[in-house]
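Take a look at the structures listed below.
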Structure P
Amino acid sequence: MTTVNPALHIIPNDVPFVELDCKTAFQNLSPTERLYAHHIARASYEGSLIISLQMVFGIASLTYLVDPLERAKPRRGSQSPPYISPESAGIFVLLHRLYSSEPVEDLKKKAHAAGFTDEEWSAFLTWSAAFFSYNGNYNDFGDSKIVPNIPSGKLKMLVISSKAASIFVDFLSTYGAVEKGIFSLDKRTAGLGFNDGGVSTYHSDNVTKEDSDRANRYMKEKNLEGWNTRLFKQEMNGKTVLTIKSASVAAGQSTVSEFENIIVRLEAGDYADILAKVIMHLVQAAEFAANDRQKAMMGKYAEHFISGQIKAHKDASRLWIKDVNPIVESYIGFIENYRDPAGVRSEFEGFVAAVNKETSKKFAQLVAQAEQILPRLPWGAAYEKDAFLKPDFTALDVIAFGVSGIPCGINIPNYDDIRQNEGFKNVSLSNSLSAMPKQKINFISEQDEKLIFDYDGKAFEVQIGLHELLGHGSGKLFQKNADGTFNFDHENTKDILTGDKITSWYHPGETWASVFGQLSSAYEECKAEAVGYVLCAEEDILKIFGFDGELASKITHVNWLSSMLKGLNALEFYDAEKEKWGQYVRIVNKEEIESSSQAHCWARFVLLNVVLEAGQECVTIQEIKDASGAASLSFSVDETKIRTVGIPAVREFLKKLQAYKSTADVKKGTELFYKYGTVTPTALAWREIVLAKRKPRFLFVQPNTKLTKDEKNVELVTYPEKAEGLIQSIVERFSSDSIAVLEKLWKADQKHFPAAYGKK
């Protein structure tokens with residue numbers, strides 16, 4: 001197989017490690033609040049082991065293509081034998097047992113005996129820490145594979161000589177099963193998502209596009225949602241059997257039915273042993289809840305994980321949005337569908353956090369004024385929700401986050417029916433936002449670099465607030481109800497782009513995600529980002545955050561400077577050979593669409609191109625030589641043209657985004673996105689420079705919570721900001737029993753991916 005550039009898949013030894021600091025927030029909690037937080041933290045972390053079972057990608061004999069235009073056809077590429085690399089869970093088991101069996105210093109001595117240089121030992125520690133941070137061997141931003149920068153033979157010698165090899169009977173066989181997956185780098189395994197031969201553990205390795213489409217039609221007909229499911233395929237007695245398996249503790253009886261000349265089985269019990277531990281801690285958390293609503297919420301979460309029923313999780317979410325201004329905030333479940341190629345199934349995540357009261361006051365004021373601000377968006381009242389459902393918008397200091405990558409802000413729940421009709425919450429994660437190491441910033445002047453160092457945290461707080469509350473929280477979806485009525489004035493509402501009568505909408509059973517498919521993630525993030533770009537220059541909004549006069553102008557400038565620069569640096573995550581964005585989409589011959597999921601980079605690149613098209617040197621990118629004579633870029637944003645050139649261009653683009661979203665016009669919406677999302681030859685040249693000068697993204701070192709001996713209070717355990725500290729946090733986070741459960745489920749999953757193990 002053709003190999004890829006390994007340098008792009010190695011975590012450099014100088015990667016910054018940053019503490020997720022929640023000490024002050026935790027100390028301000030009462031003993032009861034700490035106990036409540038502790039058990040939700042434990043539930044979140046135990047459940048996060050599921051992520052390594054979900055992060056399994058490789059190749060299949062047929063390309064799986066997601067088709068938001070409902071026009072894509074399966075493309076047959078190389079007919080080479082399929083190779084699947086379901087290694088993440090196995091590597092997790094291997095590394096946890098390796099590091100928990102003996103001190104790191106003892107392992108270091110054995111590594112040197114196995115031939116490791118000091119540099120190689122650091123590389124192995126760094127890779128191990130990154131793996132644990134991402135809950136797998138694909139990074140959280142760009143979803144490219146990470147490999148250790150050491151020879152495979154040396155790692156094998158370390159594994160053989162380790163104490164774990166003498167403690168665990170199957171330790172060496174575990175290494176043998178994952179060794180190839182640890183080091184393999186080819187065009188089919190270097191990144192997550194469906195490409196010229198992609199498959200994920202959201203589907204067994206023999207599932208084709210037609211199979212997934214058929215399963216989706218079945219679920220739509222039966223009014224089922226697939227957030228917590230996986231799809232498996234078998235051939236039995238000459239008949240195709242598709243099994244839709246939901247995550248739950250209770251297995252129960254399978255439901256079998258005929259559909260479109262195949263058999264469809266609904267089966268529960270996926271991840272059962274892990275979810276049992278999650279439920280145990282949710283039940284214990286309920287004992288320390290602050291009110292009856294929180295108790296009921298924990299009960300509904302537990303019910304969801306027991307039964308696998310989405311209704312129970314929706315009920316928990318309804319309770320959650322009504323739990324206004326809690327001291328301890330949390331959410332848990334199968335939440336984000338970024339990484340599912342079909343945009344249907346979601347990754348597990350769970351978090352618990354304490355409210356940051358100062359920042360929350362600002363967000364509360366933004367919520368209070370939201371109804372006065374929304375009319376400034378460029379689509380008018382007919383395209384806005386009938387009533388703005390004022391969310392609980394708080395700033396939080398994260399105590400624990402079981403996830404593949406900690407975000408800076410969250411807008412949930414993701415259920416369209418709840419968001420549209422009942423409400424949502426906006427959450428800004430203050431200690432995630434503020435944990436930004438000061439690294440040299442590429443491509444900008446020293447003056448602009450100083451501006452970003454001085455004001456980026458403040459500007460990003462404004463952007464996050466606008467992005468989450470007014471970006472994700474605005475705009476109406478035009479829907480036809482099951483009884484034939486409409487949720488808008490069907491006869492009189494005009495298309496805001498053409499002035500004609502509205503002719504398209506969402507039909508019963510359709511949602512924003514189901515119609516726009518995987519494009520929905522990047523599209524929605526682009527809309528939310530654009531709202532922030534447009535509104536961050538409004539004086540009254542800036543005053544809410546405490547900025548006025550010259551300082552307010554600096555905040556607007558820095559927000560645009562930083563955001564546009566991120567759009568340029570996003571080119572790091574574009575795969576030039578595959579012509580796709582890390583986990584994004586591309587048009588193939590104008591008809592077929594490849595899909596994947598990392599939304600934010602593509603969204604920012606699109607908006608950068610919108611402003612570049614507006615011209616007048618509002619944003620300038622020039623190729624230059626740096627002091628050493630190497631190719632570089634000069635990037636700048638003209639502060640004087642943000643309001644006169646940049647904002648008008650983004651407003652017009654934003655208007656189109658919402659028009660196509662509201663009317664379910666996936667064809668025009670997709671065409672618009674690709675117009676600005678295309679990576680031109682000029683941008684490809686920029687990409688080479690971005691790659692050559694890329695900086696490593698920092699890794700969070702999260703704390704653990706631990707019960708005191710009398711189990712009446714909770715202690716916060718923190719770790720050093722280095723690879724060894726992150727590794728130790730993981731070793732202490734999971735018991736040997738939890739790792740044994742993960743190993744059991746990993747081995748059980750292997751039957752769905754026989755090609756990876758040389759089986760037919």
Structure Q
Amino acid sequence: MFKKLAALASRRSRLLLGISLLFCVVAGGIGATVSTKLSTGGYDVPGSESAQASSVLNKDFGAGEPNLVALVGTPHGADDADTAAKGARLTAELAAQPGVQGAASYWSLDRAPSLRAANGRSALVLVSLKGNEDQDNKTLEKLLPRYSAGYRGLTVRFGGQAEAYHELNDQSQKDLLLAESIVTPITLILLILVFRGAIAAMLPLALGIVAIIGALAVLRVLVAFTDVSVFAMNLTTALGLGLGIDYSLFVLTRYREELADGAAVHDAIATSLRTAGRTVLFSAVTVALSLSALLLFPMYFLRSFAYAGIAVVAFAALSTLVVLPALLVVIGSRIDRWALRPRPPKPLAQGFWYRLAQAVMRRPVPAGVAVVALLLVLGAPFLGIRFSLADARELPADKQAHQVQTTLINDYPARETDPILVVADGIGAPRPADQRIGQYAGQLSRLPGVARVDALTGSYARGRQVTAAGKVSQRFAGRSGTWFSVVPSVAPYSNAGQDLVREVRAGRSPWPVKVGGSAASFRDTMNSLSRRLPYSLAIIVVSTFALLFLLTGSVLMPLKALVLNMFSLTATFGAIAWVFQEGHLSSLLGHFTVTGAIVVTIPIMMFCVAFGLSMDYEVFLLSRIKEEYETTGDNTLAVARGLGRTGRLITAAALLIAVVMLSFLLSGITFMKLLGLGLALAVMMDATLVRGILVPAFMRLAGRANWWAPAPLARLHARIGLREGEAPVTAIARGPADSDAGSPR
């Protein structure tokens with residue numbers, strides 16, 4: 001296949017480039033509008049009990065969770081007569097707006113104390129919007145400007161889940177433009193320093209852009225059939241640049257090596273594709289399989305990263321294997337024109353990475369133990385990890401939704417905006433005289449962590465009825481059932497909040513009920529993730545093992561790769577917990593708000609992406625070590641030579657992709673900062689500590705076992721295995737210089 005690709009590039013280079021240019025124009029036109037079609041949200045589990053409760057509330061009761069909060073500032077106090085009249089009119093006006101399902105406030109709910117700030121200077125209007133997140137965004141775009149200047153002397157600021165998602169959407173698009181404008185020139189400068197030439201440096205950047213254009217076109221097609229998160233754009237840009245640079249970097253380096261050795265242009269292209277190009281394809285499959293594990297999760301926030309990641313990996317590999325050879329045919333030996341003065345090449349034995357590998361292999365146990373101990377220490381903070389879902393505090397502190405959320409936490413002890421919604425449907429038309437409604441509401445109000453329960457028969461606190469039924473209570477009546485609003489006094493994502501959901505669901509009820517709300521949604525999310533995570537990990541482990549076996553013919557090498565990757569990822573997760581959960585280094589990373597928890601979906605997504613990128617470098621290193629081993633039969637020499645030839649390249653590639661990922665630190669969204677820092681740390685630790693020290697230490701200790709496989713698997717690999725080198729494995733004799741060198745099996 002690679003010979004055919006090289007021949008095609010040689011014969012039809014201009015045709016391939018013309019088709020590629022046409023593809024970029026068409027795909028660019030298709031993907032140009034994708035940002036307007038992407039969705040916010042995607043953190044809930046479709047079909048879960050909380051989702052069913054929300055659906056029943058919307059369809060059968062015309063009610064729902066108050067996903068928009070108006071924080072009304074009252075200069076004369078919330079209980080002032082004039083203020084109360086204005087507040088009531090504001091509530092009625094908001095309820096009548098298009099796209100609004102209903103509204104209630106301190107003034108319409110018989111001045112419920114929990115809807116007034118402790119100092120009396122502000123009060124709440126709770127609004128339920130119709131539809132999904134995208135419809136909420138459209139409603140807010142029309143609604144918010146009407147009240148930006150306040151309402152008849154009252155200040156009005158909006159918060160809640162709907163406004164938080166609306167601002168997250170706007171912020172992510174601004175962050176993306178800022179990151180692209182900064183990271184692109186920095187990456188080009190670094191590429192010029194790596195290649196020491198302008199022409200060679202521009203090629204990887206161009207291929208990265210091709211990968212981004214192709215992936216955005218795929219996302220635009222997908223949004224016609226399914227929801228795709230707006231944050232998929234950020235990953236598309238970062239991975240497109242990173243992998244486009246990585247893959248072309250390895251092929252270009254091999255191509256320049258062949259030219260330096262005197263090969264003709266067409267021969268250099270053919271050799272580069274047969275060796276580095278084959279590894280690129282193999283690596284792309286490995287990364288895509290790691291990302292495909294995200295497809296098992298039902299939340300479209302996670303699935304969107306799989307869509308974006310797989311698409312961008314495919315186009316990065318395709319552009320490297322098809323477009324790059326055609327460009328090299330046209331450029332030929334002029335690739336080094338306008339180059340900086342080249343450094344005189346050092347003999348391999350004098351290179352840093354070769355000497356490091358030799359030093360590590362002379363003392364493999366102390367070197368390996370020291371690095372493992374360091375990684376475990378760095379990973380220790382992850383033992384105290386706490387999870388949550390994204391809320392407004394992920395936004396910058398100057399955003400309206402963030403400020404409202406902070407005020408609600410500080411000034412409003414009851415969680416009016418995060419009620420637990422208990423729905424009893426299919427029980428017939430409810431009647432206020434039904435004693436079971438009041439008894440069940442009183443039972444719920446006695447649970448620890450409950451501030452108040454609102455029901456058709458009135459409001460309840462601590463087992464007693466505190467407010468009689470009124471006009472407002474009629475909202476709890478439906479054609480075929482009733483529902484209860486359990487207002488908690490504890491945070492929905494805290495342990496106490498989750499215990500409350502558990503007790504509500506486990507308690508006796510007069511009828512079958514479904515429990516929803518943000519606390520219940522978080523519990524359903526955690527349950528879904530814990531059920532799907534083992535299968536997701538199994539996909540990654542099995543596919544990685546199989547692919548690395550095809551590359552190496554060994555059963556030990558895939559196991560080694562999996563274990564060492566876990567060490568580097570453990571350290572990464574510990575570092576992000578120390579920074580983002582505990583709040584260290586906040587001032588250096590843009591002053592994010594420390595919530596004491598990590599958004600639960602981000603570590604899972606980060607694991608899949610980081611694991612794929614780590615395997616990327618594992619494949620490049622092992623393929624070169626295997627090539628050297630097939631030539632020499634000497635295990636120790638092959639490791640030193642393989643690391644010596646790829647160490648600088650892997651480090652440069654890791655640095656470039658780390659710079660791209662670190663651009664996420666420019667984001668105003670905390671969990672995007674977390675993602676960027678986490679991926680950058682994972683890539684750099686993997687490219688230095690793991691590849692530079694742990695790999696040679698392990699391979700020196702394993703000796704001949706590195707290349708062992710049971711006889712049936714050895715025969716299978718002989719038939720279908722992948723190799724970069726020309727020499728068949730079975731033809732290698734054991735090298736006399738290495739006492740630990742083993743047979744190729």
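Just so it is clear, none of the values below were taken in a lab; they were calculated from the coordinates. Given the structure is predicted, the values throughout are model-derived calculations rather than measurements. Cβ atoms are built from the backbone, for glycine too; each structure is taken alone.
Taking Cα Rg over 2.2 N^0.38 Å from the coordinates of each of P, Q, which one would give 1.11? Label of the originating structure: Q.
When distance in nm of label points 7 Å out along Cα→Cβ at positions 102 and 294 is calculated for each of the structures P, Q, which structure yields the highest value? Write down the numbers at each step before the final one.
Working: P: 4.5; Q: 3.7.
Sorting by distance in nm of label points 7 Å out along Cα→Cβ at positions 102 and 294 in descending order puts P first.
Tell me which structure, out of P, Q, gives -19000 once helix-only ellipticity at 222 nm (-39500 (n - 2.57) for each DSSP H run of 4 or more, over all residues; to 500) is calculated. Structure Q accounts for this read-out.
Out of P, Q, which structure matches 4, 21, 32, 27, 12, 3, 0, 0 when P(r) over Cα pairs in 10 Å bins from 0, in percent, for residues 310-717 alone is calculated? Write down the numbers at each step before the final one.
On the way: P: 4, 21, 32, 27, 12, 3, 0, 0; Q: 4, 17, 21, 19, 15, 11, 8, 5, 1, 0.
Only one of P, Q returns 4, 21, 32, 27, 12, 3, 0, 0 for P(r) over Cα pairs in 10 Å bins from 0, in percent, for residues 310-717 alone, namely P.
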